[in-house]
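Novice: The data blocks that follow each hold one structure.
Nothing in this text is a laboratory measurement; each read-out follows from the coordinates by a stated rule. Fair warning: this is a prediction, and the values are worked out from it, not measured in the lab. Cβ atoms are built from the backbone, for glycine too; each structure is taken alone.
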Structure 1
Amino acid sequence: MCGRFAQIDTREKYLESLRPDVEFVGGLDGEPVGRYNVSPGTRVLLLNQREDKLHLDPVLWGYQPAWAKEAGRPPLINARVETAASGRMFKPLWTSGRALVMADGWYEWKKDPDNAKIKQPYFIYHENKEPIFFAAISRFHPDALDAPEDDGFVIVTAASDKGLVDIHDRRPLVMTREASLEWLSPDTTPERAEELAKDFVIPADEFTFHPVGKAVGNIHNDNAGIIERIDNPAV
């Protein structure tokens, strides 16, 4: 986790759900984002705060600093909350690149315990079907005419628990509304951000899931049918 997610609703709906207490810069139309199958390596709307204003910027999902590229390491799309704040790769992003990914849910593949080749995708979302916000860390230059090659972001993940561990042992870090807003603030220290990520996470039992078709496995499939429940899942 997390390798695919859905960013479907309108920008306005996401911001109304988050209820930010700082000004948002940019236009809000009634058009849904309409991405049912967001995949790594694509640009994703990333909510971030610069000084005292919120911005939405299209940022590449994936992070590969120059030294990692030279070493032949592939781009990373997730960062483990247990190590992101202190590790060489992500510490700079944790300090000054915290952001949120607006989402309606995410996908995980459950493996058959007797045959690892058999996998069944599930769509996971909040029980009230309201928007959720993944904690993310990023490095990007919104005002640059030519963005550096190592600009990008990763989604922060935490260990699954309760029912979600049956689907996958990791899940995106989704914090409470208040904690998410504090996470965004440039005034929040890296140490405080660690506290938020540890102590203000929405519990797993507030999420639910259902099986979906295997069409989600193809990034070219991106329509409302992707998230529909199917009968008789393989696992």
Structure 2
Amino acid sequence: MEHHRYVGIEELTGIPRVAVVVDVMRAFTVAAWAFARGAERIVLAASEDEALALKESHPGWPALKDGAPAAGFDMVNSPGLIRAAELTGRTVVQKTTAGTVGALAVAGASLVLCAGFVVAGATARFLRAGRHGPVTFVVTGEQGRAAEDLACAEYIAHRIADDAADPAPYLRRAQASRAARDLAEGLRLGYRGVHPDDNALCLEADRCPFPMAARREGPLTVLRPAAVTAG
């Protein structure tokens, strides 16, 4: 296997050449579902104020954030809720606690991919086909110690080396994570912004056939689906 690095956001020193930013629960599972529901692109916002300002200056852009529904925001960071949205051709503004922060931290890299389990296989195929070499995996949750994000990063690394790698052991680790328990507890307590299917959707490996690449487009950092070639 290639000698990949696994770091938290705070551990980044300089800008890596190739970065895969992992947020399983729930930012990049939500992003993948937004694209599956027809979104053209996702603008990653650095703050809630920036997200609302982008929405105000572009009235057709819905905005979403972590936590409970909030004034000015159209959606919350829940795959179970966003899978019912009609987003064909739309630009979505996303601000989350970990995922968008991690992506913006490495936005200057030559290649930035954002991933969760739903796009893990496609992400690995993209990296293998492009022969991009060693990857810096940015484990966004829990200051780089999130079990679900690390498991997903290691699964992608395994898939780069072996396209037949089994996701099951990695999914079991993610299912036992604190984030998965917190989601289940939030549902039990009736928190708004949590859907009963969120855990299952975050732990569905390789559902989507596209990786997600973040690039600077003028002053914005924009996430889009990327094409995967054979390899």
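Novice: Taking distance in nm of label points 7 Å out along Cα→Cβ at positions 14 and 54 as the quantity of interest, name the structure among 1, 2 where it is greatest.
Specialist: Largest one: structure 2.
Novice: If we compute mean projected area of the Cα convex hull in nm² for structures 1, 2, which one ends up with the highest value?
Specialist: Ranking 1, 2 on mean projected area of the Cα convex hull in nm², first place is 1.
Novice: A follow-up question, please. Kindly point out which one of 1, 2 the value 18, 16, 13 was derived from, the read-out being semi-axes √(5λ) of the Cα gyration tensor in Å, for residues 22-117 alone.
Specialist: Checking each candidate, the match is 2.
Novice: When distance in nm of label points 7 Å out along Cα→Cβ at positions 102 and 182 is calculated, the result is 2.4; to which of the structures 1, 2 does this value belong?
Specialist: Label of the originating structure: 1.
Novice: For structures 1, 2, which has the highest computed value of distance in nm of label points 7 Å out along Cα→Cβ at positions 62 and 110?
Specialist: Largest one: structure 2.
Novice: Here relative contact order in percent (Cα under 8 Å, 6 or more apart) has been calculated and equals 32, so which of 1, 2 was it run on?
Specialist: Here the read-out was taken from 2.
Novice: Something else: If percent of Cα pairs over 16 Å apart, for residues 158-221 alone computes to 57, which of 1, 2 did it come from?
Specialist: Details: 1: 57; 2: 63.
This value belongs to structure 1.
Novice: Another question, then. Hey, helix-only ellipticity at 222 nm (-39500 (n - 2.57) for each DSSP H run of 4 or more, over all residues; to 500) derived from one of 1, 2 reads -10000; which structure?
Specialist: Corresponding structure: 2.
Novice: Check the numbers for Cα Rg over 2.2 N^0.38 Å, for residues 70-125 alone across 1, 2 and tell me which is largest.
Specialist: Largest calculated value belongs to 1.
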